[in-house]
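Structures are listed in the sections that come next.
Since every read-out is calculated from the coordinates, none of them should be taken as a lab result. Small disclaimer: the values here were computed from a predicted structure and weren't measured.
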Structure I
Amino acid sequence: MFRLEPKQGMKLVNFGRWYPAIGEHEGGFMRIWVFFLMLLLPISLFAQKNGSIYDLSLQELMDVQIYSAGKKAEKVQDIPASVYIITRDDIERAGYSTLEELIMHVPGLFHIDDYEDFKVGFRGTLGGSYAVMLNGVILHPNRIKAMSIPGRSLFHIPIESIDRIEIVKGPMSVIYGNNAFFGSINIVTNDIREKNSGQVVLSGGSGSTGKGFVRAGTIFQGGSMALNAGWYHSDGIRQPYPPELLTDPLMKRELDTLGHNNYNVDLSWNYCGLVVDARFSRMNYGFYTFSPHFHQGNDLLLTQYHAAISYQADIRPNWNWKGLVIFSEESYDVDFDFMTPADSGGQMQRSRRIEAELVTNYRFLRQLTWTVGAQARYLFGIENEFTIQDIEYNRHYTSDSIFSLDLFSQVDWKINRRLEAVLGGRLAFVDGYSIDGSGYEGTEIYDQVYKYQERYLFTPRASLIYRLNKRHVTKWIYGQAYQTNRSRDVSDPEQIQTYEVDYLALFPKWQMTTALYYNSIGKILRVSQQYDGIGYVRKEDNSGKWESYGVEISLIGRPAVGWQIKASYGYQITKDENNPEIAVGNSPVQLAKFAFSYSLQSFSVQMDGLYTDAMYSDWQWDEGTTVTAGDYTRLGQQSDPYFLMGVNARYVHALSGIFLNIRVFNLFDQKYRYPASELVSFTKGGLGIERRILVSAGWNF
């Protein structure tokens, strides 16, 4: 029996503490509610007569089939993992402005935005990798040794293009390789269901936010095509720096260089089992590093190319296979503006990938399904150069090509009509390679070679699924995974073991999912980097061991025609086994999400909210101490819990397809912060986004 206790210094959520904050905005609050009541009144008069286009069956949600969880079509209730599906209808009701905003509202997930990267935490743990896919194809990996490319581009996909998102929690290494540490996120943008369909959207709002999007889709004999193109601009956060950071009179006084100017295009073409997917992503944005800026700020250009060709065919009615070839490339170019007014320097990173996979599924007597696959990956063109000319510092790393070969297999056995067992494993081989390091620090020359031996890794998974009936399903789940750490000095990968029990229940108007889980995480890499006024200092250690356990509860309700309620609550504890007296940083004890929506024919309205508990910042050992003894220092103060609310109203003209959408994020302009990091060294942590209003007008044709 788990005994769940809050961390020291953290309090259980008391939503009543937010009532005074709401009261401070009483006038605006009442005006908003009057507006929504006036909007709902004429709609509700016709509710009983006309029904709702959004009133979907809850049983259908249990029976939704997805491919990404097991590389074969499976119902959600049959997948040996915790699965959460977000549909196109969900996205339109909420009116989220970006995919990042959508991720913030997913049950069990939390985020930290350090301006350079958008980091997603799973079940109270930040820093693990996950497989992010576009239409079932994994995007370019960012877990490459000696590289430090952020994962923000993985979520740079126009929200208007997304037809469905499939989120699988828990280790997915058997299916997707040893960097699917915490699970997988599959973003579907090619689910075309009409012969000819398209969309044009223009958006504008506060923060100088602007968006443009175009979609063209068609279905033809034997296949379909979808083309999505989007542009996004925002000035970012515009708030004053904490005064204590302004140590030079020439420093800018405001955090005013965090703007984004981004582009994304993706194409998917399918004909008789042959599928071609391509994507181009370009992100140009500013971020903070170490100190306030002097001129235009740190300017980062993050570019990604991605192309894949796959073919799937049936050999027999009970036997199919799929082949896949992928090429991708990612580059990172940044010009630095920090430390001194005359500062000049930057960082350049590059990597390419070629990957091939072959998977076959064979079904025996409708009771046994055997999945067998092989995956080969070739990483090449790996290069990382970091230069700060003012302090005469340079590091240049080039890596040999990295070859890996994985063999995996999984058996799904329906023992009887109620009980199913799943057993699988993956054997991964990584060939030996080396990284050459060169550079200088003042007059000292740096020259070092890092060598890595060939390595074999095996990861198993096992589960039992018991169906009391079609409405009540229990899953017992076990899984393991590894993930590559980025340290040049540490070769051992991080590892995780997960034990989980899930219960899915369907009632006439409600669907409930409950998950109890325990994670054991080892070989955790701790990296400390800072500019100490003299030089750049970096420390690393991989002796960390964590344990986390918790519970998640999610509800979906359809209490009346046109109404939908979604709510979730998560409670978890993460402990540092090597340093039990030190609370783990970047790990909220409690998460809560909700969304209330009403839809009828042409109108929909939604109010949603998210609560994230307090978080400690990470910590580092003081100078002169070791990992096993000595004092430590937090990177910043504990961040306060925060509660953000949003509202959305949407109108669609049924005949013309013209629509209008108004989304308000952070309705009450709540001041919130993320925990401090090595880069964002604000004592109280990084600033969150203030209230944002976005108005979108578009045409579905």
Structure II
Amino acid sequence: MFDKILIANRGEIACRIIRTARRMGIRTVAVYSEADRDGLHVELADEAVAIGPAPAAQSYLDMARIIAAVKETGAQAVHPGFGFLSERESFARALAAEKIVFIGPNTRAIAAMGDKIQSKKLAAQAGVSTVPGFLGEIGNPDEAVAIARDIGFPVMIKASAGGGGKGMRIAFDEGEVREGFERARNEARASFGDERVFIEKFITSPRHIEIQVLGDKHGNVIHLGERECSIQRRHQKVIEEAPSPFVTPEVRAAMGADAVALARAVDYDSAGTVEFIMGPDRDFYFLEMNTRLQVEHPVTELVTGIDLVEQMIRIAGGARLDRTQEDVTFRGWAMECRLYAEDPYRGFLPSTGRLTRYVPPTEGTHDGRTVRIDTGVREGGEISVYYDPMIAKLVTHGPGRIAAIDHMARALDGFRIDGIRHNLPFLATVMRNERFREGALSTGFIAEEFPEGFSGRVPSQGEREALIAIALLAHRRLAARARSISGQIRPDHPPPVDGRWVVTCEGVQTDTEIAEAEGRLSVAFPAPGAAPRRLTVASGWRPGAALHEAQVSGETYVVTLELMPGGYRLRHGGVELLLSIDRPRVAALLPLMPQKTAADSARFLLCPMPGTLVSLAVETGQEVKSGEALAVVEAMKMENVLRAERDGTIGKVHARPGASLAVDDIILEFEEAGA
């Protein structure tokens, strides 16, 4: 076994590998770019080596620098994590040439499965069902259109060397094929250094199911069951679970047998994942094999009790698998949510900046339910534009699917992140979505359930009143604190704030009456023609606490509460409320206050995210139609096409390709109507 390994990666996966290596008594070496100098993985590792500037091409993708770090530290092996060099055959070969062990599969397997075109041919030879498509190289958009016509719309355009949703586009007509071909090829070139793409039939209402495999260097191969990865946005997985609510034991056995057969065909000798697409009839087709650890591996670990990183390290060291297929058992249900630095209220656009507050829920197992957090960040850290926008992976395990979902919902409520926008409200909303809870999933779930985009979950009247009651308790205690600081009352004397208060939320005013006795706040909501509805709030919350946990008439709520100008922002379960609390006289005057109007920005195309302007499709004086592509901005390795929202004429171009843009920077402006 190894004494020291180097981790050729960053962020949460580097931290996760360090955790297992430390338990195994193996010392670790981290590598870091200038942007990650203060990264959590750098602090956790036993040693750390700087490998270059922030751009990945000059650091985490620089094989020479990483090999030099291995030699400098005397590490015997390299774990690549996922992404970056994890599926780069040339990297594994370069390590072997230096007598350094690659903690991953043999180079033949990487080469065979890393090329998505060749892998499909091999799968077909191994008797595995594949999706109809064209597996040859495609030279230009005209060829792509002709191929798509032959296959039949809709089609999927995919990067041959792809992964992680990059270099993928769905096309429903010829125009989308032309544009998607160029976008997919550009993303493939930028992310993988290989611009080749292929086209295959897009299966309607598909599920994304994958099988985890393990193979050793002695010819033993087993599978560890399936993961359901159908909740995706732009082909990027967002929520995963194990097992799948749709896969029967018979289908699991058939998929597992196919995955093992394919792994045997390339003498696979590490942890790997065989991905399938499954139709509503449970027929399944091979998509690709990822010859690395998957982002979503924790759900498999929680239902099998097998540490996949430990298995990879032991296999790389020459050990045999310590179990047979018959030894693999499954326990309970696991759910994983990926917390991304992106704004779900603005089309999930990337968000960068400093984590001014990062308070995760408590990890561990209690009452048969588990919370696990894989992360590479901490409070005060920065989310950079250079890398993947993942903040953390939140994973829960329970005795059944609904238990795992409910536990996830509570854990999401107990997570506070400030300083950047993030997708916590979206994830919390999905956990409460009836279709999701029923298991009626497909890769189109997000587009179908949120066709107009995400705008937050609408609370029931009971939830709304509970949140208002919590805000009233917080308001009372903040008022007491303010009066105590000012010297108006003694700290132990309750402030004179009982009585009537009006809560204004989204323009709607709600009358309330509050009174506190024996540490509990009573809140009455008048009901016309009936007795007032009363809620009782008990909470140990004090000003400054990251989260407000309260018992509202016996039901537990965990709420993020922020002070805003003139009021409060409350977040709970995907609900976000902005409200103010005033005495009746003040509330009566509020509608008379002048409203500040936002500046008209309709004439401008503003950059919606920090990124680089890759290309402009228009010039000054050009007439454009609504929906026409205007510019392409690259952010966090993804290309985003910005389109015209109305017909018009380009008046002035403010930015040129190659420019680094911040949020709301002006790219171009339209001529004024009638000018």
Structure III
Amino acid sequence: MIFFVTLIISFLFLEPNFYLEIQNKSNWRFHYNLEDIKELILYDNKIYCFAERGYFYLDLESNNIIKNTVDLNISGIDVIKALDYYGELVLIYSSGKIDFVRGNRVSSVDLAITENVKINHVTHKEKYIYVSSTEGVYVIDAENKLVKERYEYFYDPNDMANVSFLNFSKNKIYVISNEEIFFSDINSNHKDFRNWNKMSLFNDSIYGSFIKDDQLYFYNNNSIFSEIGVSVGTDVDGEIVMIKEMDNMIYKLFRRNQSMFLIVQDEFNDTTNLNIPQNLKVNNFDIYNNDMWLVGDAFSLYNVDENIFYSPSNFPVKSILKIYDEDNIIYTFSGGDKLSYYDQGIWEFENLNGFDSISSVTKNDLNTFYGSFSNGILDYNNFIFIDDKYPSSLLKKNSNSSDIVVTDIEYLQDMLWILNYGSNTPLVSRDINNNWQSYDIGVGFNYPLSLTFNGSETLWVIHDKNKLGGITLFNTSSKEKFNLTITENKLNSTNVNTIAIDQNDYVWIGSDEGLIYFTTSKFEGVKNYDNYLIPNNGERNIFQNIKINDILVDYSNKKWIATDQGIFVFNSESKTIESIKTDNSPLQSNNVLSIDMDKKGDLFILTDYGLISYKTYNELPNLDYSKLKIFPNPVDLDVDKNVKITGLVDNNIIHITNQSGRLIFSEIYKGGGFLWNLNDSKNMKVNSGIYYVFILSNDGSRELVEKIFIK
């Protein structure tokens, strides 16, 4: 059933113009955390720095920083290891895909691993690349770009090894699995478990290995042993983090009292301390052009010799757990006390200094308030924590913990409305004079997650689906409550994930079982409804048995529906459906968790792979046409797929005629931006020539806006 519905949505109702626009990579941007870098490599005189998602590189010739882009035809953005293999940049992804990049040419190999397999380490020797994983070792023939073989069992035929890393010394290969070391002759049949021997040197996991004077050594956080099991001491005053051999020198990174230190041991065993800022959280280091470079958390890239930090600008800090829209500004929360927000094309960040686990944000004319999953509410302007100890406060601790859990807040009708998760009276209000009220919204409904206000008198409250789930309506005027239930045909599922109210006052409800709607958002109207409605395209019910995670209503009243099968854009008036998926766009994952749109019409899409945005050009409607802009002009039919018209008002009647005055295209359009796909009313591409764009006023008179040259 799910496959059947997806097939219908994906292929029968797509608009060709939309498909072409989402294929345009210039409309897409990655928004990944590039502050926390895990891996680095020098390639083509550039230092590539890879985060958990996304990357940037420093061009050592120009000293310019280039952020991750959708223009490269590589397999993903989750690079966990990179190698320079005889002039090819080799990128290994957590998905098990491997790219070999040389110039603009990319060759790929797929290990075809399952989702539960984790890649731990990568190394190479001669023409082979060895990938260590939780299910053994994959051997890739890098010259012929194919998977040669896989070693799964070492010494014990009944125990598939979780391989941390491997290394080579003299004529032996060493494979490390947790506390054990397996070794075999380099020319043996390594698929045969009987050709492996075993030894144990540590009582704890082994961190890594290095070679000095043709001798292989293993280390953990406080010990170093040779390959024959002889302890050689650490000569560091602290906890070992990483040891590397580079240019016949041994570099040791260690931690002491939360600070990090890096020392180098030369061929005469003399040790020199390299001065690095002690507050750095270093993840990796390497030497390029005789300079020591470090990467790590919260600083991106650092040149030790020049004492210079390099970091790209305009990206959100930390890995994003949640996106939130307030006043058409996109906020991102990451679990700590840092947040980022996107306004007018720029990422800014705030540090709330100990107020962490941020859940929500709301504003009035004078102040900003933040909600937290553990700390209650922050009065931002005065930096005051509002919790259960605040004067007159009715906030209560979660019954299962000591946290003040606030899942959502909204400032409405001169009052701050609060969802106090885990309280017996979880809906709370506070006015500007610090008068508090709490409300019982139903027996057992103590775990609300989100608030949606209809603009007049009704709050729509979604409850945690892991508890009772469902929806409660609350009338802010009469203080009545009404719970929507399956038994009364007001819901198709209690596993509700999202609610959106459109410009026609229709309420759209997305759950694990699909999409339903009501034609009113008002308390009494819904209460008196016989049953919910199911969207229909004129032939059949749609969006059923699909997990819907989020719904956004844009400025043209289209519904952007985020699912675990991608995004569907539903025009409920024309009954058309458009699709955004990994196979027709730069989207990195079809599991779309949340979507929001800013005032410029940039759609922000949070997936399990991170945050990406798509430029729709449908901006917030203007009050008049003073900012109207039509571009490109002139238009090249061989290059340009669309003409963008921005600066529109809330309701527009657009006419396009040819030079002789014949009507070519007409559209009644809501929203601040419009894309004309250069087709006429018969859906045929227009010819070269001069065309005129008119905006019709309410009385039917025409005003010439601009002339377009099409060649």
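A few comments on the model shown:
- Computing Rg/Rh (Cα atoms, Kirkwood Rh) across structures I, II, III gives 1.00 for structure II.
- At a computed 1.10 (Cα Rg over 2.2 N^0.38 Å, for residues 222-309 alone), which of I, II, III: III
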